[in-house]
Structure I
Amino acid sequence: MAQAFVNGKIQPGKVEVSLKPTCPYCRRTQELLSLLPFKQGHLEFVHIIATGDSNKIQDYLQQLMGARMVPLVFISKECVGGCTNLVSMHKRGEHLTCLKQTGALQ
């Protein structure tokens, strides 16, 4: 179930963020990405606690990426890491380039 759920969310041209609403790093990631002009349907925040299978999802993320952490940001099927990686990309302006290449921004 967790594998199908995660794999179904990660799609070309979209940004998917697995997160927990109580996590400060998740909130920071959500705030940063929410400031950008995404095309409708190209940004999805997945609150893994709401699924009822958060432990299984995090176990699968560990199998997939080597980390159980949240947030975990996927840009067009490629994992760019968590909050720290996204903030570093933001400071260098790389996240905008990456998002424009995927076609996710307006």
Structure II
Amino acid sequence: MAIDWVGFGYAALVASGGLIGYVKAGSVPSLAAGLLFGSAAGFGAYQTTQDPKNIWLSLIASGTLSGIMGMRFYNSGKFMPAGLVAGASILMFGRLGLKMFEKPRES
């Protein structure tokens, strides 16, 4: 069983981004969203570790963040934090999308 290190790293990035938003700007919504989506992405990475075809929670979390943070980046033009999270979310969404089309490995 291969551990989904990329998924856990993405989850840590999202959760730490919410925490940093709270520490720097006192933004409670940033903290709540970061912890919510970071937890969802972390649990999704755990599920993918258990069963490589169980990508749906990670796919939903990264897809939602791609849209939300992509719009924030488009409207503000600021790379930090919206552009960084949007970029990481798009890459994660693409990675998971490609996993959907992989053929199962034979044992």
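Of the structures labelled I, II, one was used to calculate helix-only ellipticity at 222 nm (-39500 (n - 2.57) for each DSSP H run of 4 or more, over all residues; to 500), giving -14000. Name it. Write out the running numbers ahead of the final one.
On the way: I: -14000; II: -26500.
It was calculated from structure I.
Going by mean count of other Cβ atoms within 10 Å over residues 33-40, which of structures I, II comes out largest?
Working: I: 12.0; II: 18.9.
Biggest value here belongs to II.
Who wins on relative contact order in percent (Cα under 8 Å, 6 or more apart) among I, II, i.e. which is largest? Before the final figure, lay out the partial values.
Details: I: 37; II: 24.
Max of relative contact order in percent (Cα under 8 Å, 6 or more apart): I.
When distance in nm of label points 7 Å out along Cα→Cβ at positions 49 and 73 is calculated for each of structures I, II, structure II comes out greatest.
None of the figures in this text is laboratory data; all of them are computed from the coordinates on show. Note that the structure is predicted; figures quoted are calculated from it, not measured. Cβ atoms are built from the backbone, for glycine too; each structure is taken alone.
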